[in-house]
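Multiple structures follow.
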Structure P
Amino acid sequence: MSLNAGSETISGEKQMASHLGILYRWSNTLHTYFPVLTYWQVTGLAVFSMGVVLARSCQLMVVAEALGFVGKADSVHRRLKRWLANEQIEMAVVIPLWIQWVLSSYAGEELEVLVDETKLGSRIGVLMVSLAYRGRAIPLIWRCYREGDAAAYPAEGQVGMIVAMLATVKLYLPLGCGCRVQADQGIGNSSRLMRALHKAGWHFLFRVKETRMFTTRSGFRFCLRDIAFQGRQGAVIGWLYTRSYRLVLGTLHVIWLEGYDEPWFLFTNDPLAHATAYARRFWQEEGFRDLKSGGWQWQGSFVRDPQHMQRLILVLALAYAWMTTLGTLSFSLPIAVRQQIVAADEQARFSVFRQGLRSFKRLIFLAHRYIHVDLFFLPLPASHPLLC
């Protein structure tokens, strides 16, 4: 009996040492990339984000209970609440540092950013710009506001918010890296947004509504829904009309594949954009699902203050990008280690996020020195089925 108890104590000490070692290295990394934060603010961010990964939840008490190696659950819970409420953590300063870190960690020559909106019940709405990556979307910048309260909605409106957020992202785009913006018809149908992005030098690929009018370069004018036929696809150059004025010259792609209930009408000012690239817009939906039911249980956070939510999303984005990095690097682990994480026939079925989670949970006990504590994003080759 005493032997078993002693073995459990030794095992527990090793586990605690492993967790603390990872947390120490992770905290040091965050100190490097967020120099504007104080020591305790960065430490809190490191503890919070690692706790979210361990708990697979962002509910504060659940996270606190997963951080038993840091302290008693009640005291850790109070620390997490204070961190979210800390007004000295200025997100207007922190988010640009976050964008710079993510984009500087991206190893591709072309990237796409996705613009979408999500709601957390009737509490909070979130407008987000994300980096499309391997079937997922990594949050770059976001704005939170009270849902259902018109008076509390940002005064600049949705288009103004998007333009401002993309302007911030543009400051940190890697030199020589091409970029395109994508959005669904709920956002991308805005003629004002198209004109603003074109003027700012952005390429975009937006889905528009079937009721829009289009005019070809030869002057032929038609309603989009009148040229869609199931099983066919095509493209035409011209101007997209809204009311009585023209937008920028661009290409209209019409796609209605067999088996689909409705066609896609895609408008772009990028002459090199192919319509199939729009499928990456749905990576944002997968990203939201990972942040919610598939990963951090964002929908059950109970956070109701938009400013607190701004900080919580930083924690979730940080944890998400970290796990995505581990998923990216999982194939570079030594074979003997990799085989302990996932079988070869399972690797193709798991998302890069899920692979990262598996790697983290296993490497904690197996070989925590292999847990990478920085960000790294390597896009898939153009021939990969996910991109075709």
Structure Q
Amino acid sequence: MTITTAIEPVTYGSPRLKELLDAVGAGALERERTGERPFAAIDLIREARLGALRIPAEAGGGGATLGELFDVVIDLATVDVNVAHILRGHFAHVERHLRLGADARRTVAQLALSGAIVGNAVTELGPATIGDAQWSTRLAADGDGDGYRLNGKKFFTTGTLYADYAEVACGGPDGETVHALVPTDRDGVTIIDDWDGMGQRATGTGTAVFDNVFVHKSETLFSFPPPAGEEPAPMYLSGAFFQLYVTALEVGVMHALRDDAVAHVHQRARSFAWAPSPTAPDDPLLQREIGEIAAAAFAAESSVRAAAETLALAYDAATKGADPHLDLAHEASLQAAAAKVVVDGLAQKAASQIFDVGGASVVRQTYLLDRHWRNIRTLASHNPTTYKAQAIGAYYTRDTRLPGSGYF
């Protein structure tokens, strides 16, 4: 995979970031209307080196804090939630490698600074229980001993359609879990745009096929099984990041809902004869609907920010070896789960409320306001809220820790 020479990455709060967000958002509604895939928008993100936002400044990156990253995710989801979701696997890849050794940090910094984007290829369809690390996708030793051969099929590969690399979770030669970083243009890699969900339509959340793909030893990260009789360490940190990211996407859609509600009220040429005000923007009933949507967006964003702050503390403690019993990591997972339970409810209500700011005209395809409900409902379906709420309740009533499977 050849990537262009690195340039200075965009930074949090900069005019360049604002310009990037404006450019990505400019064609979002038309892309939704026509089904156009946001390849051009992802190219803009490559050029701006947004994927290096969390790389430390001393390494040439954007130097953003974890909280600032989530702020940017929310802002990006406000202008185009498909594009924001496409980057979930990339930012998760960066976070994971920033917590590893110096070599891993150097490698991920070079990749992100080059503009390359990493996609996600973890989930498999089939009879296996969701969350079990029993992979039908396998990595076998190659005959000459210089690498491996990868074979298998993945689904829910969000972002990989647009990515330069796919991070593939698979079974290793000795039964261990392996994460392989595979260029998407390598022989044997086929990415299929077959995601048919009602929402998040342009995220490329479809199938990836790996047919005898050669993988260099340097492209693998092995997760060795624990000693006999020991339980594997819970995946609280990686799970909390993945789950909180999806919740942040919902918050971005809620901001878009608020903005679209305001815009629709201002463009209404007439109101009802029995309305308390002859003009829609002055109608106190419509003002109340918009006020509730705006307040819900504020509460949702505050929940995500609070959970992100705790996750940042847990990252720092884990890096320093100061959280041996994973208490802080578990708290971060708990807060991410709580944020989802709250935000899912607020977001779905707000997505319905927007249809109360107008008459029949508000449902016209001209406005495509249904996209907000479809996107929120699709995002909320990631790891159902009922399981999160039950796990939280079990913790408070029985002191039972969350599963820590990567889905919490």
Structure R
Amino acid sequence: MMLRVTILSLLMAFPAAMVASVPTPAAIDARVRKIMAETDSQGIAVAVIDEGKVAYVQAYGVRNAKGDPLLVDTIMYGASLTKTVMAYATLQLVDAGKIALDTPVADYLEKPLPSYGPDPIHPDKYGPYRDLAGDDRWRKITPRMVLTQSTGFANFAFVEPDQKLSIHFDPGTRYAYSGEGFILLQFVVEHGRADKGLGLDVGDLTQKKIFDPLGMTRTSLKWRDDFAGNLADGWDDKGHVEEHDKRSKVRAAGSMDTTINDLSKFAAALVRGWGLSPASRAEMVRPQVHITTKTQFPTFQPDLPSDQQRKDLFAGLGVVVFDGPQGHGFYKNGHTGTTSNSMVCIEGGKRCVLILSNDVRSAAGFADLVRFVLGDTGVPYEWEFGDGAGRS
């Protein structure tokens, strides 16, 4: 009787041990093709990570209107998965003693943020820091607040009614998705004080500290001419094709070009904790800012009543963390008008599903595909996409 109780206790403590094995390649192929048919998707690339290692990588469909095949080394747009890479690079700077998560960004700058005017990297759209003159709450913003999406900024200043950067709530007090926050962190890393070890190019930093060591030879935070020969265009929700946007400047909020083969290496490294101290890796996936809204967008919607909030849903650092039937997990999505990407990882078993798609319509099948590969995880797709997306 004691032995039975002990075994049951172990199974309850480690629910991932009860998860079935990863489906066979043939089964995954069949499921992806079924989802593509149901969603009218033209292209999907999938990678599966098991025990912290890349277990399967495949691409399906086409990469352009000519019908050229989508391949595992086809350049695809990483979109907001770039933010997770930026979070990882920031934690490497933390480990190197160049940034502290809870030190205000003001401490890293030579002069007050509003005095810098427009961001010199993106003067036409990003970093209108002079708009913050008269609101000293910018001085409270820390790298942690950027990485937990709690700066108080809108997603971008150009979506504001007056197209000016504003702080909508006291920084650090709630979650509201903001690419503008990541642009600020990039600004601090690139234009921060040299005596703090900053003044670093984020594109070079990610290349030298993440992409090159992991063998991600076809990944960059800005366009490279050698990408042109095997490049994915994208399909919007009406089925119209748009050419791949060749982003010529590094943008921490979402400029990454990559391939499913390359990004699977990053996902495996991320779930293993490669390249980070144990403390930084633990901090990345620790629940930090409770997410209390019905859906992720619009960003400034009211909180749900307490009894309707999902109690396990939190911002980590560059990821969203949750608890489900298999224990603790984290995920990050990335979308544009022609891109749908998703990375879902479960800590138990160090398992992930990574999906890159050059057709925005594919997102309707993500919950089904993640559930098929990983089983019931509890990833909050109903919050990410809205109530109609289901929960996997």
Which entry (P, Q, R) yields the derived value -7500 for helix-only ellipticity at 222 nm (-39500 (n - 2.57) for each DSSP H run of 4 or more, over all residues; to 500): R
For distance in nm of label points 7 Å out along Cα→Cβ at positions 217 and 249 computed as 3.7, the structure of P, Q, R it came from: Q
Structure (P, Q, R) behind the derived value 63, 62, 41 of Cα extents along the principal axes in Å: R
Among P, Q, R, which structure scores highest (criterion: distance in nm of label points 7 Å out along Cα→Cβ at positions 137 and 321): Q
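Computed from the coordinates by the stated procedures, all read-outs in this text should not be read as laboratory data. These figures come from a predicted structure and were not determined experimentally. Cβ atoms are built from the backbone, for glycine too; each structure is taken alone.
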